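Trainee: Listed after this line are the structures, all set down as structure tokens.
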Structure 1
């Protein structure tokens, strides 16, 4: 049986790139499980992130997310989920997950300004960027105290490089972007 791998990676780390290039990868966003965007759900994902004025909470959260996540892990893909402290309730679920290799991935502590520029270039809102700015160091604290594997993405390094150092293997081809 293939190993189930779940990577909780900080926004901007390269999750989408991996899904674009490797068939055994699933870029698994939580936005459409956690929130209802109503008439705005047609907008590109990056434009929805952080837009609190156009969303309401989904009453099925987080159970809808956990069910979909379990389904994706069963397919044997490397599942990449964005991690921020707004997702701390996921940690309790992960504690109970057996048979899943869980890896935290985050950029080094001094790289936020590079991330902020990347967020801006990909169309994220200023609200999203400021939320990430306020959350970055706290995520480092949460990850450092976690019992799960962790990898720190260094300057001039990519998520793919960091995960490969941990023995995660990628298969050439197009992966899955699970945004709905």
Structure 2
């Protein structure tokens, strides 16, 4: 697992969700410790993401939102969500849209974990990420910075990035017609 390389195996507790319809095993995620700070994390591990997995991710975001914890996502998971949002059935697209509603109003930082500092990020990943990290040192630095950033500032900047992304997408569709 990519996130395990950042925090260490003994610093992760995987959370599974309610399993009403599906346990959502297309990704792994749960609670982690970076230093003494508790965070939530999720990373992709399958060929595609099912509706059950998207709902599991949404529940993790809801849990993290209640506790005010930063959420760490790997670039692979974010890129797969974007791919699924463009290529999947309507029901999967609706589930991803529901998750995006959680992202827009998420009260803490969303941090994207990259494989290295030079890994290029897609527009979709840049839209979601408040910060990006590739090492434990960077994650500790981000956590220190979070004390200086208000929740309103994080949400306002994220909403601006999402709106910019949507407007650019609309321009791309208009130029294709």
Structure 3
């Protein structure tokens, strides 16, 4: 009887495994952000942002990592549509993995699909309000939409987290004027 049950299990078609939730990255992000705020040079800050992205780009499992890597490769080859599709598949499989949404927001921004980029950025920020990349990305989308006052506030929040953020140069104009 046990042998028959084992054969039945082995003969069954493979079913995709559900995506694991993955570890909470908030403590790692917070540590990097604390170091960014103490950084004494742009070079030091750049190294810390590399660390930030390494944390964020760690997917919950091998399959999710392969999907994320494929999407980045598609983007790098200029195929934003394919990258967005791959990231949408990743999000469907791993809805708790916020970097899937953030990467799709970036692709949508590049594709000038601003409302979709804004929606994905807002989703990321609802789960990780200290996601510097999502904050700066949202600010850029808002600028392109002409929502300058709102963009300024979002960018100011990002710069408080990362004083070395390259987009900080956009804050030099007076409030209410084009950034």
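Rule-based calculations on the coordinates, nothing more; no lab input. Note that this is a predicted model, so its numbers are computed, not measured. Cβ atoms are built from the backbone, for glycine too; each structure is taken alone.
Trainee: Comparing distance in nm of label points 7 Å out along Cα→Cβ at positions 100 and 124 across 1, 2, 3, which is largest? Spell out each step's value before the answer.
Mentor: Numbers: 1: 2.3; 2: 1.0; 3: 1.5.
Largest calculated value belongs to 1.
Trainee: By the measure mean count of other Cβ atoms within 10 Å over residues 52-59, tell me the structure among 1, 2, 3 with the highest figure. Write down the numbers at each step before the final one.
Mentor: Working: 1: 11.9; 2: 22.9; 3: 17.2.
Largest calculated value belongs to 2.
Trainee: Separate question: One of 1, 2, 3 was used to compute helix-only ellipticity at 222 nm (-39500 (n - 2.57) for each DSSP H run of 4 or more, over all residues; to 500), and the answer was -21500. Which one was it? Don't skip to the end; give the middle numbers.
Mentor: Details: 1: -11500; 2: -16500; 3: -21500.
Structure of origin is 3.
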